[in-house]
Structure P
Amino acid sequence: MTAIYADPRCLEHRAPGHPERPERMQAALAGLREDEADYGWPDVRPADLSYVERVHSAEAVRLITDLAKSGGGWVDSDTFVVPPSYDAALLAAGGALQATSDVLAGREQNAFVIVRPPGHHATRTRAMGFCLFNNVGVAAQWALDEGGAQRIAVLDVDVHHGNGTQDIFYDRPDVLYYSTHQYPFYPGTGRVEDVGRNDGAGATVNVPLAAGSGDEVFLDATRRVLAPAVRRFEPDIILVSLGFDAHWADPLAQMQLSTDGYREILAQIARLADETCAGKLVFLLEGGYDLKVIEAGARMAGSLLAGKAPPPDPIGAAPLGREPAASMAAIEAARQVHQLP
């Protein structure tokens, strides 16, 4: 069965006026509740701190702990901590780890993790970009250490580059990190030439796309870069950092992806999971700041995992525009750099 991992305590992490707000998680859950009977809803346990410290330095974890205990504060101009934030961050990492464990063990067919704060910008040594702990990183490291997995594919479908996830696994040959992202844009990382280091050379695949890229560009990258890279890697499980901020209606970015475009990307990933790892697939919510987009996107993604017909897209197609030539060049450059068929 498809399992949804969420905990209301994650809603207590909040700062007035901040775009990473509790309503984001509530919108995603509202979308999934439209088809509530199609899913299992396991209770979420916080991650043990020892698992978090496998991917983050003790100093980075201590900063979050101390800020929460002292009444809260700002890690940087984008990233806040309030007293409930530490517990929320452990629950977010715990939901990701628990979903990965349950799918690897066959207790669940696949999973969708709806938690906050998000995680993919949190590096080994610092919280940043709305993110405190790197949820997908905690889950992937646990899967390698204790879950019986030999190779993990982390596919980042968010408008921002997941610099934190790349940082954590940049030297590792057993984690494939793939990202499409608006470039140049926050956090300024994710060049085609960033391919990994030492034993991890070749296991990081970046496709930096120009503002204005829409469905055709994203689908071309999925077909011509993501799919052959995953097939060659042969992962034991696929984890998707899923942000809905590449949608044309998102207020913080300038991409032109539609909900139907997202569905086709995720459908191709689901087919790759069936082909390479017996369908072991976990979606984890990252960004996305338009509530209607998040609600529609979460409902769509859940229906795909559950094998149901897609719901109608209430938002519609992107405004007409030209696909940037720079994006097509980036796709071809990634293919050449990684010697993909």
Structure Q
Amino acid sequence: MPVGYVYDPICLDHDTGDHPESSRRLSAVMAQLGQTGLLGRLVAIPTESATIRDLSRVHSPALIEQIRCLAESGGGYLDWDTPISMRSYEAALHAAGGAIAATRAVLGGEVGGAIALVRPPGHHATSTRAMGFCLFNNVAIASAWALSFKPALRVAIVDFDVHHGNGTMEAFREDPRVLYVSLHQYPFYPGTGHWREKGDGDGDGTCVNIPLPAQTGDSGYRQAFCRLVEPAVRRFRPDVILVSAGYDAHWADPYAWMLLSLSGYRQMADSLVKLAHELCGGGLVFALEGGYDLTVLAHGVATTLSAMLNLPYDDPMGPAREPEPCIESLLGQIARWHGLE
């Protein structure tokens, strides 16, 4: 099956100036995919704008209206680190709609896997608050759309952004149809994601938080995938896997303190591709989240797509040169907490 991608230049119109989450990020990704020839191997999925109904499955009417009105009035800040410009509302609608379009194409059998190359990112946005560079929660909106399309569907969300996806966890923490697995630096922004947070009510046990200490790198992430991520996803047996793909846990990223390399990202992508083929006919959707070193981000997305296409991709930046902390005890605690031993 072919691999698809969603991209719309309107996502560049979310004008944040010199903010770390700028249009330069997406431009760097698209340039790299063009230069490597990867773009020509992908199937373009038509883009679309999310509807108010799509947004309302995750966000309150008040938040949707707040973002729309601020954009129409010329822009400003939704919180101290989340700017908005005149076309940000329209860009955010297409970012959420792009994640839906990628998910629809996978569930409809048009492509085997897909990536939504969108911005603004989404996983911090809660039902009532835009925060952490995020306006609407793209992956949560796409997951909620999938559940409305097929109510009996089981969706696994894997989030490897360096920050915990508090908004995504909030959206599904009581929903037994959604597994949320997050690997993130802890303690770190936004302060959520302790390993004891595992969902509530009918969703008890469906949130698997893997809070990793600073300087965790390829070895630690590999252990976490083998011991926690893969067993949790296999036990859940999803019909589709969505991924919040952040590339800010790389050792060169200026805004975090982790030690992943591009080879480490390839290992995670290979694992997710394998899980998708094993459990859900290859149904796998990546959606872009963070990553603020432009070289890392561009190569990181290319590395992920190479895994989806079963192609080699060299790591031009190499591994980190610092020692990693031992996380065996932490992983053991989490495994026991979730009955994964």
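Any read-out appearing in this document is the output of simple, stated calculations on the displayed coordinates, not a laboratory observation. Remember, it's a predicted structure, so these values are computed and weren't measured experimentally. Cβ atoms are built from the backbone, for glycine too; each structure is taken alone.
The greatest value of mean count of other Cβ atoms within 10 Å over residues 102-109 among structures P, Q is that of Q. Taking mean count of other Cβ atoms within 10 Å over residues 150-157 as the criterion, which structure among P, Q has the greatest value? Greatest value across P, Q: structure P. Could you tell me which structure in P, Q was used to calculate mean count of other Cβ atoms within 10 Å over residues 78-85 as 17.5? The value was obtained from structure Q.
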